[in-house]
1. For structures P, Q, which has the highest computed value of distance in nm of label points 7 Å out along Cα→Cβ at positions 7 and 231?
2. Comparing Cα Rg over 2.2 N^0.38 Å across structures P, Q, which is largest?
3. Where is relative contact order in percent (Cα under 8 Å, 6 or more apart) largest, in which of P, Q?
4. Out of P, Q, which structure matches 2.5 when distance in nm of label points 7 Å out along Cα→Cβ at positions 79 and 183 is calculated?
5. Looking at structures P, Q, which one was helix-only ellipticity at 222 nm (-39500 (n - 2.57) for each DSSP H run of 4 or more, over all residues; to 500) calculated from, given that it came out as -500?
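Derivation of every value follows stated rules applied to the coordinates shown; laboratory data play no part. Everything numeric here is computed off the predicted structure, so don't read it as measured data. Cβ atoms are built from the backbone, for glycine too; each structure is taken alone.
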Structure P
């Protein structure tokens, strides 16, 4: 994924269906992501559901991306990423757009929009992808350092995660009925080291291997195949205000979206 992210040619990704596990990590590695606003699109990191952890950037790139690009704010994006990893519960395409994983929402044919952006880049008439690539390359350098708190200007306090009541609830569930305490500790430790020290892709890969070779993983796979998987916790309850904000963001994106019929964005001042 780091190779894709480091490409000197912009990577635009069309999202038209499910993107779970490595699919979500691929979405996070792309420079620009276009998606249709349809109900069938879901993203997520379900690895902890089967006693595994994300192994291709889920605890690293996804966390930094959502913390930096969430349209609901840094803290909201950070906790949403942690919830995604620890619960294994999916997110809708609207959630993904609100938290910065999706760059652009369109009402229908997202593939046509992706083609249009790529063609515009090649012709030199649209610099959207070039700017997205440059921004990502700059972000990669930032992510090697601790995450800076937007409010204080200092390295972020990890207690935002470790002392969060919902996160503590996830851990308690994992240690008791969930029987996946070890992978939760792996995942949470990787996230904390990420935001306090910088991205730890090598460490993530190591713990992915440790979890994948464990007897707990093999037992979980057997249960999953027999359709009796271990229980997993629900996502953090969303307030009505948050739901409204996410809907409004998606509605605004659609109202300003590029359409193949007109060939341009309805957003004032944007040419394509």
Structure Q
């Protein structure tokens, strides 16, 4: 058989957009043995490309190369807050050179292949459909293991396709962070023309039962006599149901029947002269 006698690693680490090479930290880990270099290697200088080359690493020594030997190259930046995505610091994948030294039985004809797999960086991206003050987000990211949403500081989520109701109107910036073992990517969009909710009505609005298999009861309080407009939207913003407007006051009660529609999440919007209120409807 054969055993590993040493490992060499070489790669280029780029610092851009105001990041410094002196902030770079990286190390090679052998997943098969559970060992790492023990010390994070660092670059020097300001922006640019820093070349790393370390030889004679012993993190995989003594391990037979069959059936598989797995390594991970970990990299980061010593900078808090923002500016930690690959647009500031990244290892150039095409520059990675991993050399594994091994020995076998003397005069042996054994040839052991060594495969080096370079993973893809994640790519964050999403679409948004606005309905009043509620936005339905559809994640279109690639090569990610996990996600994190920031809704203009008003809330956050790790769901792939969240629905979020903003507490402030106007324009709000939403950022999606996509993660995997190779790094992080960030995508931010500004959602414009967000309606302002009527919070008194939002608090009084009751929908029951919810979830429901067909009919939803709707009840809320009105200040004086007002015109009430309601509509039900699909998760993509398509209009599903829009009853005729009603002019009334006091306690308003009605029903909406969604029997015959596909099971899933729908969005109820109630518009009065004072503003807008929304609820998610879960049709079973």
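1. Working: P: 4.4; Q: 5.8.
Across P, Q, distance in nm of label points 7 Å out along Cα→Cβ at positions 7 and 231 peaks for Q.
2. Details: P: 1.02; Q: 1.50.
The structure with the largest value is Q.
3. Once relative contact order in percent (Cα under 8 Å, 6 or more apart) is worked out for each structure, P has the highest.
4. Numbers: P: 2.5; Q: 1.3.
Going through each structure in turn, the value belongs to P.
5. For helix-only ellipticity at 222 nm (-39500 (n - 2.57) for each DSSP H run of 4 or more, over all residues; to 500), the value -500 is produced by structure Q.
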